[in-house]
Structure 1
Amino acid sequence: MKQLIVFFYVFMISPVVFAQGENEDPAFSTSPDLKITNTSVVFDNRLDQLIFTIETEGSGGNSIPNAFGQMDGAPVLGYVFPTTLKPTDVGFSDTEGIVAMALTSHPDFDDTPLWDEDNDRNYANDGVIWHPHWVVLTEDSRVEGGLAVKQFDPNNNNVTLPPTNPGMPMYMDSPGHPVITKGNIIRVVIPTYRMNNQTQFNFDAVTAYMQVNASNPDLPMLGVYSVYSIASGDLSLPYTVSQ
């Protein structure tokens, strides 16, 4: 965690500037693994859990980014559920933006310091394994995808993040919920108490390419550069939780 904190706090002095989305794998744009065919969120009242699912034409979670070799410019691939949840429902302080559950893979860094996803007793080497983040997204015209994870001044003492956050000055949490890939699906299972017991909300599903920026202060730290598929077609968040 300390490495992540130091890296992001000194990002403005880095001499290297990367182009928007330049480390995107061109195969992603046509990959059936990233073409959404269906999505759902189901409330299981027996176990008091919510099951978020994306179905694809190909294999869910099969495509992953190639390592770039450093965090600045690092590629991030995501299966993302934008929702109508409030930031306070998932442990953030009240702020404007879209609360989203993002299932991500990024081989160049690990931002889940509390979790050992590959069970090898090394908690800092498994960023490539699909894992969840709660994030707050805001519109950002500086990136081609038009969205970015919301940042804040690290000296702002009025911002609250969940204690499981990875230590970055962004509205991001690493809650450690299990992510399952099987056949054409990718899903995450979340206890309702970790979502303020919310079982009624709207959502959508998106596959997208993101990229880390730690050298250009005119770009967001984590912006969306390409959107491959949107379940609704227009990001209108029309879907509701099935009981």
Structure 2
Amino acid sequence: MSGYGSFAAVYDRLTENIDYEALCAYYDRMILLHGGKKGILLDLGCGTGNVSVGMSRSGYDVIAVDISSDMLSEAVSKPHDGIEYLCQDMCALDMYGTNDVTVCALDGINHLNGESKLSDCFESVSLFLETGGVFLFDLNTLKKHRETLADNTFVYDLDDVYCVWQNFFDEKSGRVDIVLDIFTEEDGKYIRSSEEFSETAYPLERVKELLIKAGFGDIKIYDFMTENEGGEHCEKVLFSAVNMREHKTFPIKKG
């Protein structure tokens, strides 16, 4: 996941259907619903920074991290007054202090392949999240991997980008291996590049167990973009959890 060079360059074009305003409004509403405050917000797996910008506009003091320098290059090329971007692994965060809220949007947690990575991420988040701080993330379920992504191929035919997106689903692991063939136009010619990565869907009860192990409580699961109870019958869910771990930390001072 540290590359994403070709994908990063066309990511915003391929995801133009995402309503970032509605997505960030939903996260903002759910943060406040669970007792979060508009203080320092850590955005995990920030990608090209669209959620970071949206949460900043909603009144949060945003620090955004991603392991991909290519994605971060796209993010910092946009207007981002007040947002601090850091190239870090969400499974091994190295912050200067604690944050008030942590979010991970657009199935970033699914990019962690294996329970050990999932556990490392939750432990790392707990370490740098204030006691009583809120952690929210959305997650694609096994239902979505099995029925929607599956072994399907999707084609994006845009004015200046053509992309063939192939999925290869493994039932035993819940993992979807993704292969992208990207064609971009340069000087009247199409240049081909390829990217490969994976996303893993985890049983929701197991995700909850790992959150508890990392020190989180008051865990709730919602049908994504709603306040209705979520579960394995949903294609995508939102997890909310409160950090119960007591630790002596100092608030992050930006700048």
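Read the figures in this text as sums done on the coordinates, not as results from a lab. None of these values were measured; they are calculated from a predicted model. Cβ atoms are built from the backbone, for glycine too; each structure is taken alone.
Given a computed value of 1.6 for distance in nm of label points 7 Å out along Cα→Cβ at positions 42 and 202, which structure among 1, 2 does it belong to?
2
Consider the structures 1, 2: one of them gives -7500 for helix-only ellipticity at 222 nm (-39500 (n - 2.57) for each DSSP H run of 4 or more, over all residues; to 500) as calculated from the coordinates. Say which.
Answer by label: 2.
Determine which structure produced the value 3.7 for distance in nm of label points 7 Å out along Cα→Cβ at positions 50 and 66, calculated from the coordinates; the candidates are 1, 2.
Working through the options, I get structure 1.
Consider the structures 1, 2: one of them gives 0.90 for FRET efficiency 1/(1 + (r/R0)^6) of positions 26 and 154 (r between Cβ atoms, R0 = 35 Å, to 0.05) as calculated from the coordinates. Say which.
Corresponding structure: 2.
Out of 1, 2, which one gives 0.05 for FRET efficiency 1/(1 + (r/R0)^6) of positions 186 and 218 (r between Cβ atoms, R0 = 30 Å, to 0.05) as computed from the coordinates?
2
If you rank structures 1, 2 by percent of Cα pairs over 24 Å apart, which sits at the top with the largest value?
2
Out of 1, 2, which has the highest value for relative contact order in percent (Cα under 8 Å, 6 or more apart)?
1
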